[in-house]
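Presented below are the structures under discussion, each in the form of structure tokens.
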Structure 1
């Protein structure tokens with residue numbers, strides 16, 4: 001991880017710590033010198049090093065992403081290693097992306113920008129629509145969903161939420177920026193369980209996917225689910241591309257069975273230039289930047305989690321954003 005000066009300085013004041021910064025941090029998987037990592041007890045990273053099995057002293061991994069699929073198949077549970085993710089760090093920018101995309105899709109901003117480039121004066125009614133009064137469906141109600149609901153509610157949207165059991169998840173020991181989110185679940189107008197999926201999807205103007213990608217959720221939105229949406233509905237995916245079945249999404253958009261899509265996470269990195277999604281006038285694609293991980297605020301927030309978790313670990317307290325053994329195993 002790149003350093004954040006203030007938080008690194010705070011960490012250095014904690015007694016009994018031996019802090020080692022890895023030279024030239026990169027967001028990829030590579031081996032690190034065994035002498036550097038062998039005795040490491042807590043590790044702050046995006047991905048574990050290729051030779052992580054040599055980290056015999058490892059007890060806690062803090063990753064800098066909300067998604068945690070990079071931890072699957074590493075036998076962390078068997079090795080007695082706990083793991084925490086970056087839940088809460090990206091709630092604000094992704095929620096802002098969600099609102100921006102809803103407005104862009106509703107007003108067909110893509111065509112308006114093209115008209116500007118082509119010097120076309122067109123005041124068509126589709127450029128003058130508003131999202132106020134629309135029904136927003138949020139599939140999953142973690143930090144991103146809750147902050148999105150907070151913003152959307154102020155804009156006059158009705159909020160429907162679907163969770164596994166239709167209940168508000170307890171988010172004790174989860175990181176959040178003060179003044180954000182919805183700890184008490186006051187913003188949704190209605191909760192749905194997964195068994196009520198058809199009723200949930202059938203009443204939406206916008207659907208935002210905010211669940212993690214696991215083997216169980218891969219492809220959870222397919223042709224059947226897309227057909228449950230009204231024809232005028234748009235789908236937004238700032239979570240993970242493969243949550244939506246690729247072929248089914250392309251077909252639904254081509255056939256105008258849904259009105260549009262905004263996609264920040266994808267099936268390929270980068271998306272190949274000949275992929276049909278590029279050329280669709282009812283699709284907005286952004287290059288996985290909704291979380292704004294390049295901003296200084298991202299670094300400040302993820303280091304805030306890291307410093308708090310170091311202190312909690314030393315004091316024997318509950319860690320923030322700790323993943324369950326089932327989550328670490330991709331279940």
Structure 2
């Protein structure tokens with residue numbers, strides 16, 4: 001058995017696996033990193049291999065994960081089967097979906113096929129999971145505003161020492177929030193990107209990290225996927241995937257707008273998400289001592305710059321980024 005971080009919770013986890021579940025653990029090792037307080041371990045035992053979630057009850061609630069897994073399975077989406085659960089200690093014994101995330105598998109020549117599978121899963125989520133069946137929070141004005149505040153607080157103020165002028169902040173918030181709220185509302189995974197999709201056998205993708213799902217804008221998950229913080233593609237290729245998905249939604253009666261409107265929703269939803277992501281990556285570094293996400297900020301910032309340059313109503317914000325944010329940010333690199 002090997003493990004580099006033998007702490008009190010890991011000892012408790014091993015006792016649960018060995019004694020209560022009688023699994024006779026042969027090896028345990030970290031399975032993946034997480035931006036939250038959750039940890040995942042891959043355990044090998046006499047009967048096979050599983051993944052175990054360790055979610056400290058004082059910091060993480062595993063009930064949404066359990067509930068959402070059942071809902072997504074009902075929509076024929078492959079999420080990890082939950083074999084055993086320990087609610088008191090915050091442990092789950094899960095199906096092992098393997099080690100290869102979509103991010104690790106993507107190449108120029110296979111991207112069309114892999115993204116098609118990812119979009120197939122997303123379509124099932126949006127079409128086959130009615131929002132009245134989902135006891136999930138709504139991506140309302142309060143939540144959207146709070147998320148944008150992460151960018152202002154953790155990236156601008158705490159990382160760069162900058163403050164966005166109040167009127168500019170209000171205008172930016174109003175434009176992004178109005179665009180989000182006017183869209184058709186659907187089930188939203190909320191982190192539907194290349195690190196949370198696992199490549200399985202027979203061209204199938206498994207879906208993980210769905211515990212924070214909400215009811216929200218129809219463009220949210222598709223922009224998470226196609227303008228991913230962890231990998232980028234040429235704009236024409238992204239637009240091809242987006243237009244194909246738009247036609248699919250239109251044919252299913254899930255949209256009633258021109259593509260130019262859908263593209264605007266997609267762009268502005270992406271800006272909201274990317275601003276939040278830059279703030280979260282900064283918070284992980286400054287508060288949680290997790291600097292590994294800092295390398296993803298430049299890519300994410302490029303998305304923000306391109307969209308803010310594309311729409312006249314964001315010209316002032318684009319100027320603020322170019323003239324004040326980028327010089328100080330680049331000095332931090």
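Read-outs: derived from the displayed coordinates by stated rules, not from any lab. Keep in mind that this is a model prediction, so the values were computed, not measured. Cβ atoms are built from the backbone, for glycine too; each structure is taken alone.
Here are a few things to note about the model shown:
- Once relative contact order in percent (Cα under 8 Å, 6 or more apart) is computed for every structure in 1, 2, the highest value turns out to be that of 1.
- Test item: helix-only ellipticity at 222 nm (-39500 (n - 2.57) for each DSSP H run of 4 or more, over all residues; to 500) calculated as -14000, pick one of 1, 2: 2
- Across the set 1, 2, mean count of other Cβ atoms within 10 Å over residues 75-82 reaches its highest value in structure 2.
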